[in-house]
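Heads up, there are several structures right after this.
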Structure I
Amino acid sequence: MTKREIIDELLARRPSFAHRDAETIVNAIFDAMGGVLERGQRIEIRGFGSFAVKQRRARQGRNPKTGELVAVEAKRIPFFRAGKDLRIEVNDGAESPAPKPA
């Protein structure tokens with residue numbers, strides 16, 4: 001789903017909104033979420049999931065074309081973890097069975 005499709009869905013659910021207002025709302029939400037993650041904070045949306053920033057350490061990588069070793073710098077990456085309700089919905093209401101002990 002694209003941002004445009006999210007705006008269209010909002011307009012379908014709330015026909016009283018003007019297209020410009022719906023676009024402003026969606027952009028404001030994404031901007032606010034990006035700002036929170038940029039500051040290294042966590043976002044939790046109950047029933048949907050949580051967004052966080054994880055720190056990746058510096059490491060040695062390999063150029064796949066030449067096989068040459070390259071230094072990969074430390075970086076922060078956004079991370080999403082789906083909530084229980086979303087996992088159940090994605091799996092058509094049937095929660096996956098518990099893993100079998102080895």
Structure II
Amino acid sequence: MEACGEKQASNIVLLDAREVCSFADYFVICTGESTPQLKAIVDEVEKTLKERGAVPGHHEGTAGSGWLVLDYGDVIVHVFGKAERSYYQLDELWSEAKTVLRIQ
């Protein structure tokens with residue numbers, strides 16, 4: 001979450017999905033304002049976690065698509081553009097997950 005904030009991501013949410021999801025323990029969801037910012041957020045997340053010994057098992061999407069997903073196994077990071085976050089509404093989809101932290 002700190003890595004997202006370093007690149008000025010907005011509406012950052014950490015959800016504890018252990019009670020409602022079989023394939024991940026936590027979701028990090030955040031929003032970027034532009035294609036370059038989306039790329040910068042993902043680059044910072046990957047750099048920060050790589051320094052801590054974690055690399056994503058799977059990486060999906062492009063900054064131009066407005067939705068990038070980094071799958072670290074127990075933690076899945078979703079980086080959205082504003083329109084895409086509003087459209088897919090993952091916060092609503094996983095509304096039964098516990099909100100651990102929300103940074104507007």
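Derivation of every value follows stated rules applied to the coordinates shown; laboratory data play no part. Every value quoted in this text rests on a predicted model; they were computed, and no experiment measured them. Cβ atoms are built from the backbone, for glycine too; each structure is taken alone.
In terms of mean count of other Cβ atoms within 10 Å over residues 66-73, which of structures I, II is highest? Numbers along the way, then the final one.
Values: I: 8.9; II: 18.1.
Structure II comes out on top.
The value -0.80 for log10 I(q)/I(0) by the Debye sum over Cα atoms at q = 0.13 Å⁻¹ was derived from one model only; which of I, II is it? Working through the options, I get structure I. Out of I, II, choose the structure whose coordinates give mean count of other Cβ atoms within 10 Å over residues 10-17 equal to 11.0 when calculated. Source structure: I.
One of I, II was used to calculate helix-only ellipticity at 222 nm (-39500 (n - 2.57) for each DSSP H run of 4 or more, over all residues; to 500), giving -8500; which? Answer for the origin of the read-out: II.
Figure out for me which of the structures I, II the number 35 belongs to, where relative contact order in percent (Cα under 8 Å, 6 or more apart) was derived from the coordinates. Let's see the in-between values first.
On the way: I: 19; II: 35.
So the calculation was done on II.
One of I, II was used to compute Rg and Dmax of the Cα atoms in Å, for residues 18-57 alone, and the answer was 12.9, 46. Which one was it? List each step's numbers first, then the result.
Working: I: 12.9, 46; II: 12.7, 35.
Derived from the structure labelled I.
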